[in-house]
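Structures are listed in the sections that come next.
Coordinate-derived values only; no laboratory data. Computed from a predicted structure; not experimentally measured. Cβ atoms are built from the backbone, for glycine too; each structure is taken alone.
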Structure 1
Amino acid sequence: MEKIITAVNQLLEQEFEIDPDLLKPEALLKEDLDLDSLDAVDMIVAIDHEFGIRIEEEQAKNLRILKDIYDIIHDLATAEVGDTDR
C-alpha cells in the first residue's frame, strides 16, 4: 500500500501542483485539494494509466477523500493479480 500512496501523491504533486503537505489520507478531494470535476476526470485517467487499472465511472463517483483513491487502486490491483492466478 505504501507504494500506491507514494505514487498517487507524486502524481498529484506533479500533474496537479498540489502541495505535498496537503496530501493526507483524510484530505477531501474537492474542498482540501481543490480538485474540480474536470480535474477529477483527469486524475482518474492518469491513475488508470499509471497503475494499469480501470476505475469505472460509478466507482469514481464514490471517491471523496484521498484514502478512497488509495483503497480503490489497492482493491483493483489486488483483483487484477487474483484474476491472473486462475
Structure 2
Amino acid sequence: MGSTKLLDKLLRRSGSFTYKEVQALMNALGFIENQKGHTAGSRVSFIHPVSKSIFYMHRPHPENTIGKKTIDELVRFLKEEEII
C-alpha cells in the first residue's frame, strides 16, 4: 500500500491499522525507527533526522493492530509537526 493510501487510512482512524503500516508510513515520511537497549521492551521511537522530531509508541502485542489512542496520538503528532 502506498504512503498516500496509508495516510488516508490513518486519518480515517481505522481500527485495523497495523504496526507494519505505521512502520511503512513513518519510513515514507522520512522517519527512522529506533529501539535502543535490552530494556526497551516494546517501546519504539520514530526519529526524523532533519527536524529531530520524535514519536514514541509501544509496539502492540500479542496482536499487531494499533489501538485508537495510539492512532489519535500519531495523527496529532504529525499535525503538530506540520508533516500532514
Checklist entry - Of the structures labelled 1, 2, which one yields -11500 when helix-only ellipticity at 222 nm (-39500 (n - 2.57) for each DSSP H run of 4 or more, over all residues; to 500) is computed from its coordinates? => result 2
Item to check | Answer label among 1, 2 for the case where distance in nm of label points 7 Å out along Cα→Cβ at positions 30 and 46, calculated from the coordinates, equals 1.4 | outcome: 2
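1, 2: which one has Rg and Dmax of the Cα atoms in Å, as calculated, at 12.2, 35? Write out the running numbers ahead of the final one.
Values: 1: 12.6, 42; 2: 12.2, 35.
Here the read-out was taken from 2.
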Checklist outcome for this item: Working back from 34 (relative contact order in percent (Cα under 8 Å, 6 or more apart), computed), options 1, 2, answer is structure 1
